[in-house]
Structure I
Amino acid sequence: MKPGMWDKVGFFCLGDDLTRLSFALAGIPGETPGDSRETRQILQRVGVDPKVGIILITERLAREAAEDIARLRQQDYPPIILEIPEFSGPLPSRLSPWEQVQKWLGLAG
């Protein structure tokens, strides 16, 4: 994403069927991958899409694609990648979304 493009930020949801459907009802596009390989392929494709500025990904899928997420965050203008709980709830011992944003911005202590 290029500087000054925040007025055109698009969202994308990557998660289980119920989570993806919930965001689709709010007008946010997304996909439900069949396996970890497909998760990585979708992240690679969506991560370089200039129309996508924020990727919402469920915790379980983020865990499977941790290395790919780390690589995306090393880009010059990476999308914000926010790990969210699945429809069934958060994984034990995971950071809250607010804590994740603080960590991503370098504000966490």
Structure II
Amino acid sequence: MSERRVGIHGIVQGRVQGVGFRWFTKKRARSLGLQGWVRNLFNGDVEVFFWGSPADVERMKMHLENGPIGARVDSLRCQTVSDFEMVKGFSIRDTHGRGSCLK
């Protein structure tokens, strides 16, 4: 039997661009064995998607709430995703024009 996996889609708001937030996210995700991606949005937010074990996903959310030195996280909105593509690895994607789709 395989271990249960959880998918998370999130939007991070605050001073999260130009401070190494995407690289920080990638490094933390890889250290936890999570899969997914991170990208800047044109509106100044950072969008993340990651999946892995429930415990590691919760640890990642705590890392995102704090961010790297120089960042200021005003809000982290996360939504559990039940139907997601199990991407391999963790990547930094190109900036996307879409704003937050989380409510």
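Numbers at a glance
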| read-out | value |
| --- | --- |
| Source structure (of I, II) for distance in nm of label points 7 Å out along Cα→Cβ at positions 14 and 30, computed value 1.3 | I |
| At a computed -7500 (helix-only ellipticity at 222 nm (-39500 (n - 2.57) for each DSSP H run of 4 or more, over all residues; to 500)), which of I, II | II |
| Given 42, 26, 22 for Cα extents along the principal axes in Å, calculated: source structure among I, II | II |
| Structure with the greatest value (metric relative contact order in percent (Cα under 8 Å, 6 or more apart), set I, II) | II |
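No lab work stands behind these numbers, since they all come straight from the coordinates. Just so you know, these numbers come straight off a predicted model, no measurement behind them. Cβ atoms are built from the backbone, for glycine too; each structure is taken alone.
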